[in-house]
Every structure is written in structure tokens, then in C-alpha cells.
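Student: These are the structures, in C-alpha cells.
Read-outs: derived from the displayed coordinates by stated rules, not from any lab. Note that the structure is predicted; figures quoted are calculated from it, not measured.
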Structure 1
Amino acid sequence: MNIVFMGTPKFAVSSLQKLCDEGHNIKLVVTQPDRPFGRGKKIKKSEVKEKAEELGLEIFQPSRVKHADSVQRIKSLNPDLIIVIAYGQILSKEILDIPKFGCINVHASLLPKLRGAAPINWAIINGDKKSGVTTMLMDEGLDTGDMLLKKEIDITDDMTAGELHDLLSEAGAGLLIDTINGIDSIKRLKQDNEESSYAPMLRKETSLINWNDSAKNVHNTVRGLNPDQFAYFIYDDKNVKVHKTLIDNDSDKSDYDAGTVLRADKTGIYVKTGEGIIIIKELQMPGKNKMTVEEYLRGNKFPEMIRL
């Protein structure tokens, strides 16, 4: 099939590679413009652009894909399909109407649940036991198009957003190929809007740990933000990132206030929450690399019986 591929981040790379491996004709790869990144503001290519260059594909990076010249360029290719995976710009109806078989999106949730920008993170933050990928025919709404195929993925108790991301990226690539192969015969299923939920973009305030929350919810937040922006707490007027936690199911310190450091030793930093105790296993001090609590305590102390 003649395909225009639209995507930007790492999540879309597996699908682009898979399409090429399966022999599909990628007429054009549309991705976001190169942007300044990090403290040094060094110009950074998208992961999709890097993969497209490796594969020798033609690349198009419009600042606004809705503009008439961008629409005309895509239309001139007469694609059978447009594949859209985390592209980062809203497509106009004019673009949606171009391809013979429509625009197929690979979305990282079991629609209609978790429409929106950050479904992988929110699946874990919400404590879901299952996630998955859905292929759908795009319409003008936000992840509201008719569903085609789904694949479920189990979420384990210690899985991070980064680990789930990689599983879903690979699953999405396979599901995309199955969808293309069955495009003439797959039954379309309308989404039930009453069952929908929303996964908004992550905000900085989401990362600050609320010790009044339950240990389970703190643990889910730590997992769900790793490695995108990391949960953190404030200690000695510094933001300390938390990379890994465990829930302590053995101790009972109900007399202490939430946020109290009950214990700090090589097994971790034990903090009372609104319900239960969380054990911080890996942390990162400002300007330092990630380390285990055991490594940190070899050259530092962490006071007990303070409130974070």
C-alpha cells in the first residue's frame, strides 16, 4: 500500500519500522519540526525523523500541517492510507478525507478509556491492571473515531510507564499490520462516549508527592511518571526525584502523621502516608545521578522522624 506516515516520538518508531519490514511503500514521513531541547537548547530531531533518515525515507516537517501547501503536498501523493501515531498536531477534515482507506490511528489505550495525550502514564497512575492499544479510523474528534482492533497488555504491580510504553509500542506495530491487512473486512465499532475517560498532558504539579494520599496511590504515581518527569518530594528545600518505591505491608505506624520519615537505612526510606507506609528505594538528588538509598546513605545521612 502507498502510505503517508505521521508520527513524532519514540512510541511511533516501532510501527514505522514494521511497515517498512512488511514492504509497504512509505511515500512520505510527516513529523514535527526540530526543536530546542534541554538546558543547552540544542536542536533535537524527533525519534521518528531519526528512524526515517536511517530508512532513507522522504521527510516533511511542516510547522502547521493544516496549511494549504501542506495539505496539497500530502494530497499530491494520492495515499491509500495515512497512518497517524502520536504526531502532535490536529488534522483537518481536508486531510482526513485524502486517503482511499482513511486515516488509521494507533492509540495507547483500550478505547474509549483514556483518550488524550498521556494514556500510558495515567493507566498506571490510576492503578489500572490492564492497558493496551487500539487502532481506529480517525474523525475530527479527540480519539473518538470508530475502533478497528484491540490488544490487551497486563500491567504488573511494579511496572513503570517507560516499561509499559515499550510493550505497547511493539504491540501497536503488530496490531497496525493486522489492521492494514484486514482493512476491507474488519468490522468498525463505534465508541461508547459514556464509557470514555480522559488522559490529560502531565503537569508539573502532578509530580509533587502528596503524603496524605495512600501508599498505593503514591506508588502508582511514582511508577506512572517514570521516566517522563518523575515524582518528587521536598527535602531541605530541594526537590528530590523518586525513581522506585515499594509498599510496606508489614509495618503499622498509624500514630504518626503523613509524611513522617519513620526509618532510613540500606533497605530504603520508610515514609508514613495517609494510608500505609511507602519505601523509597531509588532517588535522585538535584544535580546528581539516580542512586539506590543504600548507595546514598554510604556518604550521606537522611534524618528520621522529620516530616517531608
Structure 2
Amino acid sequence: MSQAIKSALAIFAVTVTAALPLAVAAQSYPNKPIRLIVAFPAGGSTDIVARLVAQRLGERLGQQVIVDNRGGAGGTIGTEIAARAAADGYTLTMGTTSTHVIAPAAYTTVKYDPVKDFEPITLVASTPYLLVLHPGVKANNLKEFIALVKSQPGKLNYASAGTGSTTHLAMEMLNRAASMDIVHVPFNGNGPAGTAALGGQVQALFGSMPAVLPHAQAARLRPIAVGTSKRSPALPNVPTVAESGFPGFEVSLWLGFFAPKGTPKVVLDRLQKELTDIANNAEMKAAFEKNGASGVTNTPAEMRMLMKEELDKYGKVIKAAGIQLK
């Protein structure tokens, strides 16, 4: 046997030996609980969707999927933890428009790259943003609300899930479109922002549907406009911002699963299959719709393209608004 052949065989043996642990691990995956990092506090839209999916995913995988809320800094704290986790399939994160598009564009000190540090798996849901008012506000529709704000420039305020969050940018887009002067009051997540709106600490909130829908349905908050181009089936009588005088207005929140970069493909493929089946399941779709969301799925390549398009879209809004966070 020639020396060249011996060398080639040696290299092949080393390659196969190195790959064996990953192959064995992938075949037995999962053999312990999985941590799902949610980069926002409990009670917000991301948390609601994550818990709905986590329960079903755990049932299908035969292992518990534990939701780990790590809120703060517009979702960047929890997302950075997920990016630095071991790439073995046992730490996942629920990525959103906020964590994987807006925060990287708005924060100058973000320590993760939404494209380079993660393996996208699939979207599972999307949800409109819903503009709601405290019942004490004397406005029954968007036109009246805009007129009220303009009659008291700088006097009324609105809550957001944090500076640079999608809830902040949604209202910022409306402010610019309607030439309003309303004060921004940031909170640490959708849950606390909703609580402030309920308590009358703020007059308005452009919140994601799952977080504010129960309050709107119970008349604890008054819904006046939906941010997507089409009305929500959950609130069919509430007009969109576009049909209320601002054609082309479109803002929504997408939610999907990501794993740390380098997670074995066989593990990613298994997760994509299970999550796609879950999101497309009729029972899950009904659960999503009950919370004002819609089940949607796509491929990893489509997720990468979505992030690229929205990084450009929201990056322009952030630059125009002069938002720069540390």
C-alpha cells in the first residue's frame, strides 16, 4: 500500500472518529430537558406563544421544554445568552422581529449577530400590532385619537416594551405618518407596558395582539386600529391603520425558533419537522387565533431572507428616528 493511500485512510479514520460523537448524540436527541430562552418577561406576546409551542414540542420529543425568561435591554440580554450557549440542541430561543432585526440595528453594543450566531429553524407564528387606549381617553377611533394628541402636543403618553422595541417603532411610524407629538414611556417588556396602560399610567399602547387582546375583548382597553394591512379575525370590527387614512402602513411581529450556530443539522432537521407540524396543526392554529396570532412556517433559507429584508426596513426607521441605544 502506497504512502499516499495510507495517509488518506488515516485522515478518513480521524474524520469518522471525530464525527461519531455528534452522530450518536444526534440519534439519541433529545435525552434530557431542553431550555427555551424567551428574551422577554412572562406575560408578553413572545412568552405566550413560546409556552403554547413548548408544551407541544415537549410532548412530541418526549422531553420537557423549559421556558426560561431572560428579559431586559430590548431582548438583547436573553438573546446573547442563547447565542453563547452550547450548540447541541439543548438550548433554543424564540427569536422575534425585536430580537433578530430591531435590536441589532438600534443597539450599538449588541454582542451577537442575528445572522452569524444563529441557526434559523422555522417561524411558528406572526401577530399584528394593536393600538389600544385606556378607557378614560376620549377617543373612539384613530382619527379622534390623532386629533386629541394634536390638541395637546407633548401632554399625552404611550407605553412600549422598551426603547427600540417593535412596540416603540410601531408607534414611532404612526407618529411620523400623522405628525403627532406624544411622549414615549418605555417599559421592560409587553407585560409591564400592558399593566401601565391598564392602570392609566399611559394613555396608549401599540402592543402585540396576544398581549393586549384579552384586555381589548374585556373592554379594559379600547382597541382602535390594527397595524397589519388586513383586519384581524380576532377583532373583525376594528379597522386597520391603513384603512383609517394611512395607506401602506404595515407592522407585525414574527416569532420563530433559533439554535446556536453550529448545532448539528440532523438535530435542526428534527426540530424543524416537529415545529412545522405543531404550527400547522389545526388545534394549535386555533390556540394561536384565540390569542390574536396566526400559525406560519418557513424554511431556514426563507428565515434568513426575511431577516435581511427587515433589517433593511427597520434600519431605515431607526435611523430616521435617531434611535441609538447602548
Structure 3
Amino acid sequence: MLSRVADALYWMSRYLERAEHAARSVDVTFQLDLDLHGVLADSVDTEWNALLALLRMPSPPGIDGHVPASTLPRWILVDGRNPGSVITCVNRSRNNARSIRGSISPLMWRELNKLHWRLADPVMQSRVAESPHDFCEETRIGVLLFHGVSESTLTHDEGWHFIQLGRYLERAEKVLRILGACEILLDSGDAADLPLSNLRWSAVLRNCAAYEAYRRLYISRVEPERVVEFLLVNADFPHSVRFCLTRVVDSLAEIAGRLPDRCDDEVSRTVGRLLSDLVYFDAADLDGERLHDFLSDALARCGRIGSLLQRQYALV
């Protein structure tokens, strides 16, 4: 496969995953603020600025320091000046797809194009400041439809596996960043206020599309240690870091034409070591500081995996 095509497929998928994550995070933050309104002072500004930091987005032009919450939904979702906004990520994904129309199915292009035009609708965008839910829901459904069509209509060859690499590596990084941000909750005294702690940790699960899956596995209240363990090492949940890295390992093996347990290159060895650490992960052995070190190291290794992929397959 030409490196140009592999690059476009990889980034098409990665930008879409990034857009869906940002949209879901905005929706969760919006719902959390409705729940916290009147309970905590200045909760609105605090939650939205924390989200901006979590998504690693710059502040809107002309604003330094604390950003007013009222400006952030539009900035994160529909502002084209923001390089990480949902609309920017969808546009970049669409541009990559357009450059390789012959390597994706017509239905994949159709769904991605439909998503682009739905999100570009001025009426849809005008409602974002007041209530971003509809825009976020359109984004999430559009991305899920795209991946469903990809699964059903595209040959599962090298090109399809580059799509999986982009999707699952981006997802693993995002979940690790969310868990890293949760260290503040773990170290704070929120646990003394069970309703408030429950609300915040439920939001963490919803940020990872994991709330319903977690509650089916654990019937009791949301417990921080179980949340961390579930999002890190559950082997069956599609948004856990372990699940994502397993898919990365499988796709690398298919692209290279070898068995998954053969690590013949540096990128495969790097993913394999991190996956092995997660397979033998024991949450009981990690206190706050050691968990911080583990998450920071895992996130750094995910960044290295991305760099090694670019070097090995000339992805730019």
C-alpha cells in the first residue's frame, strides 16, 4: 500500500475519533453543569476550563487565563479557528477521505460527507451556545454510522487496519488523559460527599462511553478504584485502554503479515510491552503517586507508538 493512502486512512480515522470524543466530553460537561448548578459555587467555569485543559485546546483568541464558560461550547465544537474543534476535525477527516476516494467505499464517503454538512448547518450551529446536546449527538451518531459502514462494506485488508490503528490509538490516549485528570478527584475529599463523588465519577464513565457497561458489571454505586481498573484493563469493553491496544497489536500484525505474538519491529515491541503491563496490572498495588507514574508512562508510550508508526510507515 502506498504510504500516502495509509497516511490518509490513518488520519481520517484518528480525526473522527478525536471529534467524537470532544463532542461527547462537551455533552457530558453540559449535563454535569446542569446537575451541579446551585450546588457548588463557580462550578460552571471550573468544569468548562477543566475540559479545555483536558482536550489540550488553546484558549479562544484574545483571552488569557480563565475562560468564561459561555464562550467554550462554541469554541470547542464549531469554531474553525480552533485546530482541535469538532468541526475542524471532521473537516480534516473529510479532506483525507476525499484524497483517497478510491480506497474507501462509496457509503463511507457518503456518511462522512453527510456528517460534514449536517454539522455545518447554520441552524444547528446557532443552537450550540444555548444547548450543545443536538450538535454533540449528531457528531456521535455520524461517527458511529461511519465506522459501522466501514466495518460492513470495506475489505478488511491493510487499508482497513490502518483505519483501526488511527481509531484505537487515539481512543487509548484519550482514555489515559481522562484517567490522569481523575487523580485530582482521587486525592480530593470528594469521597466524603458520596452524592457529589458519585456524580463526578459517573461523568468520568460517560466521558469514555462506559457508564452503562460499568453499571452492568458492577451493580453497586460508582467506586473510583473500580472505575480506574475498568477503564484501564477490562479486556472486553471497546473503550478500555487494554482493549484498544489489543486491537492495535492485531492490526500491526495483519499489516506486517505475521502472527500477533511476533514482535519484529520497534513499534510492535513498544505496544506489546505496554499491553503486557496492562494484562498484569493490579490496581491494589498502586497508590496515588504510583498510579500517576503509571498513567504518565502509559501516555508517553502511546505518544511514542504514534511517532514510531509515522516513521515506520511514512505517516506524516
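Student: Looking at relative contact order in percent (Cα under 8 Å, 6 or more apart), point out which structure of 1, 2, 3 has the largest value.
Tutor: Working: 1: 13; 2: 25; 3: 22.
That would be structure 2.
Student: Let me ask something else. Tell me which of 1, 2, 3 gives -23000 when you compute helix-only ellipticity at 222 nm (-39500 (n - 2.57) for each DSSP H run of 4 or more, over all residues; to 500).
Tutor: 3
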